[in-house]
1. If distance in nm of label points 7 Å out along Cα→Cβ at positions 36 and 140 computes to 1.2, which of P, Q did it come from?
2. One of P, Q was used to compute FRET efficiency 1/(1 + (r/R0)^6) of positions 220 and 292 (r between Cβ atoms, R0 = 25 Å, to 0.05), and the result was 0.95. Which label is that?
3. In terms of mean count of other Cβ atoms within 10 Å over residues 12-19, which of structures P, Q is highest?
4. For mean projected area of the Cα convex hull in nm², for residues 44-99 alone, the calculated result is 5.9, so let me know which of P, Q that is.
5. One of P, Q was used to calculate helix-only ellipticity at 222 nm (-39500 (n - 2.57) for each DSSP H run of 4 or more, over all residues; to 500), giving -7000; which?
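FYI, it's all coordinate maths here, none of it is from the lab. Please read all numbers here as calculations on a predicted model, not as lab measurements. Cβ atoms are built from the backbone, for glycine too; each structure is taken alone.
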Structure P
Amino acid sequence: MAEITTKCLIIGAGPAGYTAAIYAGRANLEPVLVEGQQPGGQLITTTDVENFPGYPEGVAGPKMMEDMRAQAQRFNVRMLGGEVTDVDFSERPFKVKVNGGTTLITAETVIIATGASAKYLGLPDEERYRGMGVSACATCDGFFFRNRKVAVVGGGDTACEEAIYLANLASQVYMIVRKGFLRASKYMQAKVAENPKIEVLYNTETMSLYGADILEGAHLVTKRGTENENQYDLAIDGFFLAIGHKPNTEVFAPFIRLDEQGYIITEGNSTVTNVEGVFAAGDVADPVYRQAVSAAGMGCRAALDAERFLVMHS
């Protein structure tokens, strides 16, 4: 078993993790960053990013992550491939195992930046058209569907918010709702109902998606399994999933306080968790905004919080 000792361990390689690494590296904490299964996080699957400061012409998601990674390496951040499979936060220094124990990391502080994974329907076509019409973030990608027809899957508050946001850009927004009603709050239901660009398709499920090189439409079914079942095609340019996100927190659950959805709870306006010396940044602790720029900001704060903690406990 390989053993590594560090003042600051960062778990996760998205905007939060890389930004935390940049700040921790500049503070001479000689951080170690475990990159996880998908270095770069959700932005690896994003074709174009136009709302992150510093890229006036926009940038491909993978390229932006490459830039962040390179900047972190400039400050002597040690990048470690693999996935954290076990942690012991019962006492400091903390013990973290990578890849089932092939590597043991002993750390004075830990920054958790493992992100959250968007929930998908599980259709093979979702992966095929991801970044080519399929998205799990209207705020991120809605701009590319100006004056086009799009669909939002889901019937909760998030789906309604996404549909209303997209209605400001798209020519038509369909909400694909499996049940015969919206689960959203009465207020959000009213906002959807009063928007002339939004049409709610109740009792409707998506069977598959179609298109040559990019998404061109969805094969839908209404009232599946009943005598009134009806299958038809809906021509759309964008297919937005709004059925929730799953924070990547399972391995930390025995020690870190989580909310009902599994997001890490931090104290006040800080990145401090219930375990002294463990901090959280990015989507793993943010069920509201889930933006690259806000995740990066939290990564900065987490590194500063960790640095201050080390000064106070040295």
Structure Q
Amino acid sequence: MKPQQLKKLLVYLSKDYTIFGPEKVGDRLLIREIKDAKKFKLVNKKPFYSHKEFLIPSSQTLFNYDKNKLLKPRIKRKQVLIGIPVYDLKAFTLLHEVFEKDVYFQEIIRNIILIGHSPVPEETTFYEDYEEHILEHLRFDIFLEFKPKGEFRVFTGSEDGQRILEKVGIKDYEHVEYAGAVPEEGLAITEKIKQKLVKSSKNTKIWKELNKRCIVCGKCVISCPTCFCFNIDDEPAFEKNQGSRIRDWGVCFYEEFSEVAGGEKFLKTIGDRIYNWYDHKFVRIPNEYTLPGCVGCGRCIEVCPANIDLRKTFRDLKKLLKSKKL
């Protein structure tokens, strides 16, 4: 696909969809609405934040109620998300498994076209190279692999993707049939990380050190493309018997996250919350969904004001395991 064909594709999509893609704002690449498809240029870089907000809104009205009537919010215009790196597609694949039976999530993805792209060539995740990512294990509609001179090698991952390209007259593409989220060889590297955490404990000096450094700002959770915990709140209106049910992102680093009736908190210290976050991503999610809860995008490292680096955490755990001090 040549650059002009990509513009033609986006112009076609803009007739029925609102298109969102990466745009440079200051020194950051942010996701913004593309109002002029003819001027858009796809860059081979990672957006500062992921596209999670479009799939799981940070605040979502599930329904309004008026006495004994439930009023469902109107569906927004169909959307196209372009410029999704491989690791964010991996995150979407996990979210698809987690929210498989969630009618609100399923309604959103029915009205979204996902256009992924290859990451920057020199970029790798912290535990696997790009070459190990296999498109047949990712969910997407269209995927663009950057080639020299601004051209793209094109793949489709759904019937919608095929239909759209055919309508635009783009026939030079390869179709990839989704073969499930987990490669046949399994997740050996993730298994090694799991074992490091399972053998450690909340009392290990690593977690005690992080307990002192972390300022519980929650930036790591907010920037993470796979964090999916949420809160449910009923908000009454001023009128009698009216109100809304809202689903908001939850942040497991905040004190109220583990609070139950009577004021008891199961995650009492910052170290408890940090260990819980690691344990959820690298032990409980893989056990439940056979997928890693971390896709290695590195955003949590980039936004942390305390310079906490989970790569160093695992290196330190490895050293402790070798020294048999765990």
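1. P
2. Values: P: 0.20; Q: 0.95.
Derived from the structure labelled Q.
3. On the way: P: 31.4; Q: 15.8.
That would be structure P.
4. Derived from P, not from the others.
5. For helix-only ellipticity at 222 nm (-39500 (n - 2.57) for each DSSP H run of 4 or more, over all residues; to 500), the value -7000 is produced by structure P.
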